[in-house]
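Some structures are shown below for you to check.
What follows is calculated from the coordinates using simple rules that are stated; it is not laboratory data. Owing to the predicted nature of the structure, the values given are computational and were not obtained by experimental measurement. Cβ atoms are built from the backbone, for glycine too; each structure is taken alone.
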Structure P
Amino acid sequence: MISSRREYLLKHLRGKNHRLAFRAIAELRRLGDGSLASIVSGYKAKDEQRQFQFFVAQIVIEKGVAGLAKQWSALPSPGWRESLITEIGQFLDLWMEESLVDVLIAALNDPDETVHGRAVIQLRGLFMERSPIEKWVTRQRRAQITEALVIEGCQ
């Protein structure tokens with residue numbers, strides 16, 4: 001069963017539908033299969049979209065959501081970064097972990113206004129729903145969020 005699910009998710013990762021690919025990435029990280037990183041690194045991207053999908057998958061499979069937060073500034077294409085934040089919000093239950101707060105903070109500090117705006121929308125939605133993520137928003141993270149929002153408002 002796990003093997004067929006793994007193949008199903010890898011198929012979606014390689015596919016044209018970015019929504020299914022980003023969902024697959026979240027699920028693949030949960031499988032805890034160390035061989036997945038080497039499998040993904042062998043994929044040849046047919047286009048910019050798949051190149052981004054494979055890059056994000058490599059990070060998330062190898063280093064988890066925390067790795068995505070740390071390598072946020074290395075992610076190419078503001079449009080794809082915005083899509084990633086949007087899809088994380090669509091499949092929040094699959095991405096939910098403490099490091100997600102750091103990903104959203106990184107997105108708040110993104111130089112692209114649309115990425116920043118998408119992060120604001122996701123955070124607002126999380127706080128409005130009284131989500132489990134609130135227990136991970138420490139004083140330091142709240143300060144980082146506030147600073148990012150204030151700095152953006154002044155620009």
Structure Q
Amino acid sequence: MPLPDRPVAGADIETVWGQEVHDYVFAPSGLQASTSSATAVSTTYLGLNLDTPDDDPGGFLDVGATQIEIPTGKEGLYLLTALFLVTGSVDGQIILAGYALNGTIATRDVIYGETGSTVQGGLAQVSQFSAGDILDFRAKRVGAPNVNVSAVVSLVRLGAEYGA
């Protein structure tokens with residue numbers, strides 16, 4: 001379906017824009033998902049078990065592969081947020097947590113550990129994703145000991161592209 005365009009003067013919005021504009025404005029595509037259990041990470045990036053679709057009406061989350069796939073027809077501009085919770089860290093320990101796009105680390109956050117506390121970090125960005133893009137979430141630690149990392153991810157489609 002072609003992207004909706006601005007209506008011409010006097011045109012009936014229903015026939016010009018229809019359901020597509022409603023979906024962009026009032027019911028944007030996307031999901032919220034989380035990990036059902038924390039992943040014990042070491043000094044190499046390990047995938048986080050993003051396997052719980054908290055709200056996923058469009059079927060973005062592949063539970064078996066614990067990753068997000070952008071469905072055909074849902075490519076566009078997205079707001080991606082991720083919250084990472086780290087337990088088992090020590091003061092000053094560095095934890096890197098982020099996501100990979102089609103297998104390559106795209107963005108990561110640096111989280112500083114704290115003995116006896118759950119620490120959190122996060123990322124937020126606006127990105128253009130294409131149909132078939134795969135997002136998986138990963139973490140690793142720098143130094144000892146191993147830490148446990150869990151995540152809550154939200155992905156909301158803002159539109160097709162940046163506009164005027």
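Structure summary
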| quantity | calculated |
| --- | --- |
| Comparison of P, Q - label where relative contact order in percent (Cα under 8 Å, 6 or more apart) is highest | Q |
| Computed 37, 14, 13 for semi-axes √(5λ) of the Cα gyration tensor in Å - originating structure among P, Q | Q |
| Which of P, Q yields 4.7 [distance in nm of label points 7 Å out along Cα→Cβ at positions 38 and 142, calculated] | P |
| Structure responsible for -1500, with helix-only ellipticity at 222 nm (-39500 (n - 2.57) for each DSSP H run of 4 or more, over all residues; to 500) calculated and labels P, Q on offer | Q |
| Origin of the value 0.75, where FRET efficiency 1/(1 + (r/R0)^6) of positions 118 and 134 (r between Cβ atoms, R0 = 35 Å, to 0.05) was derived from one of P, Q | Q |
